[in-house]
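Values in this text are rule-based calculations from the coordinates and carry no lab data. All values reported here derive from a predicted model rather than from experimental measurement. Cβ atoms are built from the backbone, for glycine too; each structure is taken alone.
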Structure 1
Amino acid sequence: MPGVLLRLEGLALFSTAVALYAGQGFGWGLFALLLLAPDLAALGYLRSTLLGSRMYNVAHTTSLPLLLGLASLALAAPFGVQLALIWLAHIGMDRTVGYGLKYADSFKHTHLSEV
């Protein structure tokens with residue numbers, strides 16, 4: 001049951017980020033271009049599972065895009081808001097399909113399940 005709730009939470013995050021993005025009138029080309037960009041952090045796995053999991057987790061925790069979004073709103077910087085919403089949409093999308101934060105022992109071992 002917790003796994004289902006976490007996936008639903010991911011769907012809520014994805015849906016909210018996309019709705020806010022659409023409501024701001026941002027262009028969809030950049031959204032499509034950058035939606036998978038946080039997955040570039042997985043390149044750390046080429047070096048080691050420890051580095052890979054750390055890089056992946058930094059890029060896939062909601063704290064950083066939320067801080068970016070808040071700072072961008074405070075500074076009236078719409079591009080930062082746009083990036084934050086794309087980033088949050090990515091994280092929500094990943095959680096919805098079962099990709100969670102990684103443990104250092106294996107790429108497939110996540111806080112949601114074994115992938």
Structure 2
Amino acid sequence: MRNWNALEERYLQDDLPARLGNLASNLARIKSRCQNVANGELVAELLQESKLFIEWTAQDTEIDIAAELVELQIQLACWQYDWTKIWADIEQRRTVSEQSRIWSEKVLQMSGLLAVKMI
């Protein structure tokens with residue numbers, strides 16, 4: 001069992017763009033790990049971790065970003081609710097994989113980490 005309190009303490013040490021980048025990275029891992037049926041438990045843990053990342057981050061964002069993060073958190077919770085059924089169906093796993101990719105890209109854009117900085 002993960003020590004979620006220790007993870008939260010560590011996670012909150014990062015600035016907001018880095019936290020959003022970590023969330024985007026988690027979503028990308030969900031996308032890639034959905035390719036292998038042996039990764040069901042790992043992906044389930046990434047879903048939970050991603051929900052917590054949102055919980056720990058949304059309050060520090062602008063309202064429009066917070067609203068999108070809550071939408072993502074609801075999607076993650078829906079996947080968790082039906083996880084055994086989803087994981088057993090390759091088409092549903094593909095859907096989770098694709099939606100995770102889309103969300104990962106969206107959250108990475110929100111983070112501002114891809115913005116070009118002129119010196």
Structure 3
Amino acid sequence: MNGNRFLNQSQPQTLYGATMLCYIDGAFGLLYGAGAGLLMLIAIGLLAGGYGIANEKRWGYVAAVVAAILQVGLLVFFYRLRVFGFPQVMNFMFDALLVGLLVHPMSRDYQRLWFR
């Protein structure tokens with residue numbers, strides 16, 4: 001066994017939840033954002049970030065934070081105030097939740113102490 005994992009249950013619940021949301025957001029991004037280059041890069045960043053977080057790699061945490069913030073930023077940029085309308089508000093809530101989980105003090109402290 002090589003020690004690589006896709007989920008790490010020994011991490012704090014904020015990072016564990018963020019890892020799952022990275023995978024879910026990244027998978028849906030690959031499925032539905034197949035045509036756009038930047039959306040594809042964000043989806044790949046989320047998937048790679050989730051894998052890196054699960055394996056306690058600092059680059060994974062940075063990739064996930066950057067991709068999640070870019071995703072929220074693009075959503076707000078393109079939809080402006082319509083982001084609070086019905087179909088877009090669901091995307092916005094989950095993307096904002098992912099950013100919140102990643103930058104939560106418990107997540108930041110854990111990655112600062114334990115990630116390599």
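Consider the structures 1, 2, 3: one of them gives 36 for relative contact order in percent (Cα under 8 Å, 6 or more apart) as calculated from the coordinates. Say which. Attributed to the structure labelled 1.
Given that distance in nm of label points 7 Å out along Cα→Cβ at positions 82 and 98, derived from a single structure, equals 1.5, which label among 1, 2, 3 identifies that structure? Computing distance in nm of label points 7 Å out along Cα→Cβ at positions 82 and 98 on every structure in 1, 2, 3 gives 1.5 only for 2.
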